[in-house]
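Take a look at these structures.
Computed from the coordinates by the stated procedures, all read-outs in this text should not be read as laboratory data. What you see is a predicted model; the values in this text were computed from it and never measured. Cβ atoms are built from the backbone, for glycine too; each structure is taken alone.
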Structure I
């Protein structure tokens, strides 16, 4: 089994231009992501896929490996496919470039369960929602998972709808944007046209479900801190410093 990890990173973010290079605890954010993914034992190589020379140079300067991809890609998946074109690894791990405190343990578990579950072509991480406000936040993607750990649906809306509201209703899953793809499946899925549900919800993973392919959902133990807007930076920096202090105490 061989696994290559790809971190898509673009400079021209609508809500936060230059986001991958924002400094966090003395390092650009993309470096934090790269360093954490490099600690996953099953990963043989970590690539940063970008369309921007500034990000490319930053990654090269801290010893990482970056590849320049087309600036015409509509999605991160398109960028990943170009980055792994011509490579031979069996599996591709997709980690977002705005997750500076992504859990190494959760990535390990995703790879172990994804590669160890027969007939799995794609897996992803989900986290149990505990905050009521997240249930109605369209930026928090909800996942519906069956008892076998396979995704039934993903939505920006609250699904399933709690007919009898109460504390027991807080069992919904939050989808974390981390994927493990069987490489050959990724290349096949990339060729499929967009599907109606995908276009409605603006969620790429629905294309997989609409084509009848199961998605394995692996429970994450840490939901991390996604940096979507500048206001998220202090929270991410605080958590990075806290993790560094805990490491020093060990």
Structure II
């Protein structure tokens, strides 16, 4: 059965994250300060930004020399040529370019603006000009954090690394899972029936994305300083006669190119 209620709690008091920070220790400490303790079935959602900070995924603009292609993109987008060079380094293919926007397929296979390269809440003064890159392998990052949480707490909670991404067909950004461990990121409901007894033929749930979106609503997007949240109460819906939904990483949510109707 699908759960009828979820609890989503933002974790307060996490400090500015430095390179090599132990995120599991920081998260466990924040939970303890709020009187929370991990339970079986819990999911911890973590903002990509603090994962990237802990993994040292910073690039100084002073160390970047723009290529001719980066300068060309800068003239179209109105963005800094050094930023465009960093985006190109993080991309497999540039898909769309316009004023103030560049959409790419990044080196992880994600389709997103600026290859996920970000300058907000990086933790340095504007004149120092640094950018933060996505984790090299977000699913592997989620697995490492999950294992560290298990070592500290004895509970094998699920972990989602979330980022805010735009969508081709809707305005506004929404939380997406770019990394996940210990949860069924993708659940295939084909085989269940609707209320009229008709079998479901196309229903597939992007569970990790839905949980990431719910968590980011309480974590915030600006100066809230709440880069992690606890989700409690989720259990993957079951299909009669089928095996329980198995854990799948976030990359299982990426649509293969042959099924991509927008390219």
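Here Cα extents along the principal axes in Å was derived from just one of the structures I, II, and that gives 58, 46, 26; the source is II. One of I, II was used to calculate distance in nm of label points 7 Å out along Cα→Cβ at positions 83 and 211, giving 3.3; which? The value was obtained from structure II.
If you rank structures I, II by distance in nm of label points 7 Å out along Cα→Cβ at positions 115 and 131, which sits at the top with the largest value?
Sorting by distance in nm of label points 7 Å out along Cα→Cβ at positions 115 and 131 in descending order puts I first.
Which structure, out of I, II, was helix-only ellipticity at 222 nm (-39500 (n - 2.57) for each DSSP H run of 4 or more, over all residues; to 500) derived from, given a value of -7500? Answer for the origin of the read-out: II.
Comparing relative contact order in percent (Cα under 8 Å, 6 or more apart) across structures I, II, the highest figure comes from II. When distance in nm of label points 7 Å out along Cα→Cβ at positions 43 and 107 is computed for each of I, II, which one produces 0.2? Answer by label: I. Taking distance in nm of label points 7 Å out along Cα→Cβ at positions 27 and 163 from the coordinates of each of I, II, which one would give 5.0? Matching structure: I.
Calculated for structures I, II, mean count of other Cβ atoms within 10 Å over residues 91-98 is largest in I.
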